[in-house]
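What follows is a set of structures for review.
All of the numbers you see were taken from the coordinates with simple rules; none came from a lab. These numbers come from a predicted model, not from an experiment. Cβ atoms are built from the backbone, for glycine too; each structure is taken alone.
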Structure I
Amino acid sequence: MRVSREQADANRERVIETAGLLFRERGFDGIGLNDLMQAAGLTRGGFYGHFASKQELTVLASKRALDENIGYWQKVAAKPQALSKLVRFYLSDGHRNSSDRACTLATLGADVARGDPELKAAFAEGIERFLAILMPLMKADDDRTSRQQAIAALSMMVGGLVLSRVTGQLSHAREIRHAVEKNLVD
């Protein structure tokens, strides 16, 4: 049965959204097309009507997930004490324990490092957008210093979140996150 153009577009968007959640939760190789399409409420047969390859979907879903994360950061950055609020949220137990909606850099960074140039370019663009949010929050007198501080802050946040996830001890995870927070906010 043929679906309307509007329904086909809605189905494509649902697959991209679902993929973004599942990729962050399980990694790019942790979910097959059958399971992904089933989670989106569709059949595998429809996948290639929407996408040329799983690789195309990884790029689209990653861009969408990065957009979601960046949108949240923009909202927080517009509030008073933005850096403190952003760091505390980013390093919170809730963010640490949530993978499907968590920071795309922290959940998929290792996968992207082994990815193709198009996927790396999408993440490079995302990193620049995160830095653009952080730069005005830095205590610097010039753009170059502000950028360097923003790079360091983003690196500490992402690294701290990743390390807090890989440790098997909650007390160790909190210690890591507290150290990052102390160095960024105090």
Structure II
Amino acid sequence: MIIYLIRHTKPDVTEGTCYGQSDIDIVKEEFQRDLIYMKSVIPIRNWQAAYTSPLKRCAKLTNELTQGSCKIITDNRIKELNFGDWELQKWNNIPEKEMNEWCENYIQKSPPNGESYNELYERTVNFWKMLNRKDHKTAGIITHGGVIRSILAHIFEMPLKNSFSIKLHYSEIIKIETSESGFYQVEFLTQHKY
């Protein structure tokens, strides 16, 4: 199976804002530019299915990419991390004590009323295993940075704390070829000029 992992385009949110599962829109100019590039490097006509986070920034991209050429499946398991009470707050405005406690163990500790990185990882791996049982030859996943890092950490058998060493840009495209023997080949397809 060939799977294209795609991160959403740049969100329309003030820099320095914690936005996680907040349903924010995209920056239109960058969306159009990145969409043209994506269509030039991804053989979308070959996809049997496109799996998308339900959040607007992913759903819009999925609809524009596929243009009805394949089945679209929305899945809550590939939503971004839920930051709970911190959603749409400026990172600098989050109480220092809360932030420090979270930073010391963000793998297991969740923001107030949110979820931990490990919880995101578990739901993501659950989704990934389900997808790998499907008989798709080619499929796309349009999702978020945390989900992509979780999938890559799982594939590379990497400790979660090391997954942030993987730099992911908005509109990142990663091609993953899987085999029945469990071998993965991972290729980053995006050319960043900014």
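Miscellaneous remarks
- For the set I, II, ranking by mean projected area of the Cα convex hull in nm² places I highest.
- Of the structures I, II, the one that 13.5, 37 was derived from, the read-out being Rg and Dmax of the Cα atoms in Å, for residues 93-156 alone: I
- Answer label among I, II for the case where distance in nm of label points 7 Å out along Cα→Cβ at positions 5 and 125, calculated from the coordinates, equals 1.4: II
- Each of the structures I, II was assessed by mean count of other Cβ atoms within 10 Å over residues 13-20; the largest value belongs to I.
- A value of 22 for relative contact order in percent (Cα under 8 Å, 6 or more apart), calculated from one of I, II, originates in structure I.
- When helix-only ellipticity at 222 nm (-39500 (n - 2.57) for each DSSP H run of 4 or more, over all residues; to 500) is computed for each of I, II, the one that comes out at -24000 is I.
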